[in-house]
Structure 1
Amino acid sequence: MLLCIAVMAVGAAMRQIDRLHFARRRPATAGASQLTSLQRARANNWTPTLLLTGQWIQITGWWMLAGLGPLSAIAAAVGVAVHFRHLQEISHFAIHGVLARTHRANLVLAEAFAHHPLALVPAPVRHQRHVRDHHPNATQADVDPNLDELRQAGLQPGTTRRQFIVALMHPLTTRGLRATAVGITANLRPAPGSWLRAAAVAAVLAAAYLAGGWSAVLCGVLLPRLLLYPQLAWLSLFVEHTWFDPDPRTGTRAWVEAGRCLRLYPRNRALAALAATTWLPYGDLHHYAHSAHPAVRWNYLPALERHLSAPHFTPPALLLGPTSVARRHLRALADAHSSKARATA
């Protein structure tokens, strides 16, 4: 047990090097231009490499823990799922070109530490879908691929309360698990002359087995990758925008994004901190600021958010309460169905 904790502590310490490097002389609040200038002055390739290496060292510690018994294996499944979510979000900033100093380094780090070992789509494909297709067209039907993904999971006008709850847990359902498995299979299909993706996944499985045996393979790789991590990522997508009732605006990018973004837990520091360390990591809690200025690294999003006006929806809760994200989405889908029914009457 002590060795597992020590390994995880080493990984956590390595991750802090990147955070401390970018935190130097960081203002409490500032505009995008000032923060971007500071970010460029700090940009490098070595601290992001240490950050990503630290994530995998911590994952190795969880794999070691998984071999110590059933309860440890369950804890490892949750811990590794959180780290997979972190890797997804770090690579998201690489896709935007702000993780490392050079374009090549961003691409290599994203592929080597996240996209290959987790069997995610190739980085260029993700760049097209996320940067080119989603960001300019967020919440726009038949244009935004993220909105299409939500609708395909059942979040459509006329959705019943029961259907809505099932859609919230989509990755954990048989339909969602099948979609995840199909996606992984497609992503592992080798490019001509290259087996790197399959080799990377095989290396992850082998490393997990060596660290914690079959318990680590099952609870430290398969369960997190197939079920738990997809669910965390799904909930993060759920709270990015007011998907079904955006406020269409024209004007500056920040003003436009304020009408279709939300900010979860604006006044609850405990829940905000919990979200930022688990399912909304590396700036995802500050998605509005990111949407307004996608070229700003996560380290500076809190300062940027304080500089911007608040988005039009700042919910205090995810699932429960009349002003929660879930209640608003369900109400918006019901209103959309009623409007459609009146229009066709």
Structure 2
Amino acid sequence: MTLDAYLRSPHGQSPEGGPGSGILPCQMIEALVAGGAIASDSPFDADQVQPASLDLRLSSQAWRVRASFLPGARKVEERLADVAMHRLDLTGGEVLEKGCVYIVRLQERLKLPAGLNARANPKSSTGRVDVFVRLLTDRGATFDDVAEGYEGPLYLEIAPQTFSVLVRPGTRLNQLRLKAGEPPRLATVSVGVDLSVGEIAGFRGRRHAGVVDLDNVDGHDPSDFWEPLSPRAGGSGLGELLLDPGEFYILASKEPVEIPVLQAAEMTPIDPSVGEFRVHYAGFFDPGFGTDEAHGAGSRAVLEVRTHDTPFLLEDGQTVARLVYEPLIERPSRLYGEGGSHYQRQGLKLSKLFRPWQG
């Protein structure tokens, strides 16, 4: 079914959820681009559309702000007047300092048809270097959510937490998932952490490391930025790891993760019922991740973990997050990992910005 035919159907008109609701696959996203519903300052990159999401790119326009905000009833740039400290031009590349907050206009803008809404999330490589990002829209009441039929520009709040980062126009830090209506939850699956004794089971970010260039794939020595961690055996004989407040950890799921070709999934970023810590800043999993069909069987979920006010003792196999599965409108024309991927068939893996760990 074409996107136009879908939107003209009764299901496509319905905002209520149910059988006609679903996530748009890549071919429908490409139809939105071709039809002008998604526009950009510069031509779209050939690999910008993923199986069920669209990568978004930074423009040259940025602001250092003294506080995060939601625009409420106003436009983002109207609200910026209250909090902006100074303006930045990213044209030649700029370092965004850890502990600071920035707003950057994105190159893409939307003119969504009736019946379509969207949700954004950080890209995996962004979350794995502890850069906290959230999407803003004009008159938006929440972060990362784009209202049905929204027309206007997109902005990104960027807050590096552990490492200062180098960005430039075209840097991709987040991605957009487009939806028809409100797709039903098909399943919610618990995710446990792998803390096997006797091997490296995680990494902790080094507080006083250098700058991470967010466009330099395989360009950084991981030992300059990360400390490897090996769990100790607890009283039960299972591996344990003590998380210190304010530190950033890369861990992996105990179980393989599989995303069927007609579904996509999002990992909930925080769940107080399993502990006072945040898990997985980058929460989208595209169709085909971890499947035999896309040559990814055995793939694990990488967990980006930060505890809050108190130390927290994790045990091997303990539930740390939940995966929520939603349906696609139709099968995507390509699956995650087809043509190559840095994260298909992954185990414990740092961001693609780092060379493989040799320790």
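Using the calculated result 0.65 for FRET efficiency 1/(1 + (r/R0)^6) of positions 129 and 297 (r between Cβ atoms, R0 = 30 Å, to 0.05), pick out the matching structure from 1, 2.
Traced to structure 2.
One of 1, 2 was used to compute Cα extents along the principal axes in Å, and the answer was 60, 47, 37. Which one was it?
Going label by label, the one that fits is 2.
Thinking of 1, 2, which structure, once P(r) over Cα pairs in 5 Å bins from 0, in percent, for residues 25-64 alone is computed, gives back 6, 19, 17, 13, 13, 12, 10, 7, 1?
1
Which of 1, 2 yields -2000 for helix-only ellipticity at 222 nm (-39500 (n - 2.57) for each DSSP H run of 4 or more, over all residues; to 500), as computed? Walk me through the intermediate numbers first.
Details: 1: -18500; 2: -2000.
This value belongs to structure 2.
A short reminder: the numbers here are calculations on the coordinates, not readings from a lab. Since this is a predicted model, take the numbers as computed values, not measurements. Cβ atoms are built from the backbone, for glycine too; each structure is taken alone.
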